[in-house]
Structure 1
Amino acid sequence: MNVLMVGAGFSSAVIGRELAEAGHAVTIVEQRDHIAGNCHTERDPDTGVMVHVYGPHIFHTDDREVWEYVQRFSTFKPYENRVKSTVGGSVYSLPINLHTINQFFGKTLRPEEARAFIEAQAATHIDDPQTFEEQGLRFVGPELYQAFFHGYTTKQWGCHPSALPASILKRLPVRFNYNDNYFFHRFQGMPEHGYTALVEGILDHPGIRVHLETPFEAAMARDYDHVFYSGPLDGYFDYSEGRLGYRTLDFERFTHHGDYQGCAVMNYGDESVPYTRITEHKHFSPWEQHDGSVCYKEYSRACGPDDIPYYPIRLVDEKAMLARYVEKAESTAGVTFVGRLGTYRYLDMDVTIREALDVARGFLEHRRDGEPVPAFFKAPL
């Protein structure tokens, strides 16, 4: 078969590689001038720092197959994300842990004491939290919520946390020990030579052709047996039902001689600070040594038509619109929608790769059995 992949991020790369290894001819079109999507990395020519061009990405997973898969194409170096937060003129470690609690409240609590102390702070009258704010108040109480969640979330999402669903704060990270590793997954690391080199390795197959600076046009589909579309779901249908809501990021890049902040990620929880965080990119490659440093201030805002979409909002209005687009997609033959944009879901890298592997295998099974290939292997709703 001749298969067209739209977009050159992880979804298309992994699906394309699996299909190419199964003997199919794969063509990838990408409107940008590089592969790897928002995970794209490149060396800063002045400092030599490996820069995460669209913001930092840390690989973490409990999925052993996915972990072994990415290591086929790149050497991974150990990396643990240790985030700090500047709040009210002090620096704390995140996620909230025993050190954060003791420092914030000026105490020396042991784990059992801290657990009881936080439970006493919590709004225990909230039995079934429905909003982000209720979720935060229920599990950490008003002081910690206000310091570490309210301002940051308001800036990140552009609305009051009471307007956001509790699901955004799915698993409130509070630890009653001194573990400040931001993630709890078994496998964590960084590709030694960056994510773009990793994706290059996945795409390095004679059955795959990549065309950069080539926007997808609907007429292209006529030349292929099937299309895997990882672009915006609403964009495929020319926004006929309206534009799905996203947040986008603006980056204020600056350089510094030496070490600017001593860590990779510094959050700013105070609402009065306009940016959400500062990232210092040389700390994402701690095995390297650089005199200079490249930093980004991140500002979150509503995504416009010409902006890069980052975070799907998925509030009530977006879900109603999404349902209409899903209906359109399911009535469109020969196209499967994949990835973060194609399914309008926020996906970590490991989940993206897992779903891509599953989609490729599902596609091959459907073709083998003579069954029609679905528009979605993972339902957006």
Structure 2
Amino acid sequence: MPELPFSRRAVLRGLGAAGLVAGLAGCGVPAAYVPEDRREGPDRSGRDQSVAFSNWPLYIDTDEEDESRRPTLAAFTERTGIAVRYTEEINDNDEFFGKISPALMNHQETGHDLVVVSDWMAARFVHLGWAQKMDRSAQSNVSAHLDPQLASPAFDEGRLHTVPWQSGITGIAYNRKALGREIKSVNDLWHPDLAGKVTLFSGLDESFALLMQGDGVDVTRWTESDFHRMCDRVESMVKKKHVRRFTGNDYTSDLSKGDVLACQAYSGDAIQLQADNPDIEFVVPEEGAELWAESLLVPNLARHKANAEALIDFYYDPEVAAELAASVNYVCPVPAAREVLAAAEDRETAELAENPLIFPDEDMRRRLVVARDISSVERRTLARRWNAIVGL
């Protein structure tokens, strides 16, 4: 399995280009908002059998002998006749948003039929009216197999405009052998024996939910007072030098080298860390953890909307979803893929069906929640507070 040079969830956040657009939002409808009936353009899917799909690097299956070949995309083309122009051009949510937002603000084509962005960024697209409503009547696999726990986030009730590509958990990774004890709670991070040996995520959207859960907050309905109470705790730990530093995906290196003993971590990374060091454990704290997704969406005026919807539905076929899950090792948004992997003749592949970081069991699911997203009105104040603590 290749080592990820970065995580799709772990990039530094300023207000950036996204903040400039978010700043257009007042108490009512955003200035850049596009009504539902103005989002579709002429669909060329019937006469042009192609689709432009933009994703993050290392986020799809590849052929072991030819890394430029992506077997599931090849299978889609063989099945449907639709050619996929696949690009790995998304390296940062805000950077990509800044790239395509001028066209969307001016009601122009972006050249993209299908993109994958983190759920908090997908919320921004939905709130601005920049994502088209999908035709679920043409997506029988999505309707039948989408994980119910991901089926109706607060930012897109009923998943009308987005569909999870892959999902994951923000929890805690730690070296149990080096620490000499278990970590069961977020509050275990603040124990004196971890002074200077803890890292937290620098990104506001990546960090806040798990840390508030440690304070007993229901993150599906958190308030600004909950947020500031959490920040007070973190700020005090920073002043005591209990928190070693705030990280992007380089936390994996810190943990592997032993520079830190415990850290905020993503479930997909944990699988790779455990393959190299069995002493590293990933825990969903007893207070709960955040279940997140990165979402597929069709931008406004996409030229091949029907083809994009067909590609989305293809990946919700349990056989295809299983192939993708076996390659990327994130939480699979298609629970039915578990049975497909369990029936695999290859023992290592079959064992993936029993991995709760790919297919969470019922005990783990009871502790997983999808956090309420940060609204555009809240973001400026909350980002300013968080970034002052992190040092951004």
Structure 3
Amino acid sequence: MARKSIGIVMNGVTGRMGYRQHLLRSILAIREQGGLRLADGTDLWPEPVLVGRSEAKLRDLAARHGLDAWTTDLDEALARPGVEVYFDAQVTGARVAAIRKAVAAGKHVYTEKPLADDLEGALALAKLADESGIKHGVVQDKLFLPGLLKLKRLIDGGFFGRILSVRGEFGYWVFEGDWQEAQRPSWNYRAEDGGGIILDMFCHWRYVLDAIAQVRSVQALGATHVPERVDEDGKPYEATADDAAYGIFELDGGIVAQINSSWTTRVFRDELVEFQVDGTEGSAVAGLRRCRVQHRSMTPKPVWNPDLPATEDFRAQWQEIPDNTVFDNGFKTQWEMFLRHVTEDAPFSWDFYAGARGVQLAELGLQAWREGRRIEVPELRR
């Protein structure tokens, strides 16, 4: 079978997300399966060029996986023969300048979120990319998780009837870094470095909610519950960014969504994120992998009586949605779709404008918190 190589500059792969999900579980996984089979029968073979700030980390990473293309010089990487795609998994503050370099070099761009620190910057990148004629995309990984794919199956099949509300719970306890090492990098808790859970997670909630119905307004309350943390070098620092957010969103059709996001909560649920969708005909609870439902015809009739212990096993009254298919890694699935978009002009809906809509909701969420009011979400046009 014929093989076609495609060079991909991967910037920020020494970080947790860039390495685990994008290099290891996406690009290297595509190579392990023999490449990406295109419509004409050709196997597309990704050739990653690793870019980062630490020469030692890059050398170690490349050696670990049998790769030989790495550099700390982004310009040099973009100038390499055969490079067609630039991918960015850096901290948000470094993203815009790097993407501008890639666009100027004529590379197609795929990037992590947020696309930029603010809506103005995100829209400027989207316009620049369109004017340059490159293909562009933003990671929206949660759409490709098994639990949310099952939820979409229910929505498309009309299971819910009229959807009434959505309730989401996301988060876990991120250790402060003193007596146990933190699971997230310290920049996440510094607003001056682009940190904060609203900027991070509202970009996700925008595309998750839009897949149900368009978001029309936002109210949000943020908090910095843990004001001091310890960084990677063991030095205490002031946490200047929000580590929890409590949002209310109005969607088309009168749907009300409530989503709590927190890095300061301990998990008492089946998965780290869960969404409950309630409708006139049925309800569903979807997590990363599982999705359970309760249809109208199977809904019990609980009676409120605080004087007696509950005798019903409420969880047992829900039914599990079967997989009915083999689910691949969500990041890998979207990578394959973007590579098909680049090489075959296959459809790809999640471009820089989709990324800008996420930044818009985060920006309006921060404004709603700051001003203590509900804010409408205007429609973004190309």
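Each reported figure results from applying straightforward, stated rules to the coordinates on display, with no laboratory input. Only a predicted model underlies this, so the values are computations on that prediction, with no experimental measurement involved. Cβ atoms are built from the backbone, for glycine too; each structure is taken alone.
One table, with the values for the structure above:
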read-out	value
Among 1, 2, 3, which structure scores highest (criterion: mean projected area of the Cα convex hull in nm²)	3
If distance in nm of label points 7 Å out along Cα→Cβ at positions 59 and 107 is computed and equals 3.0, the structure in 1, 2, 3	2
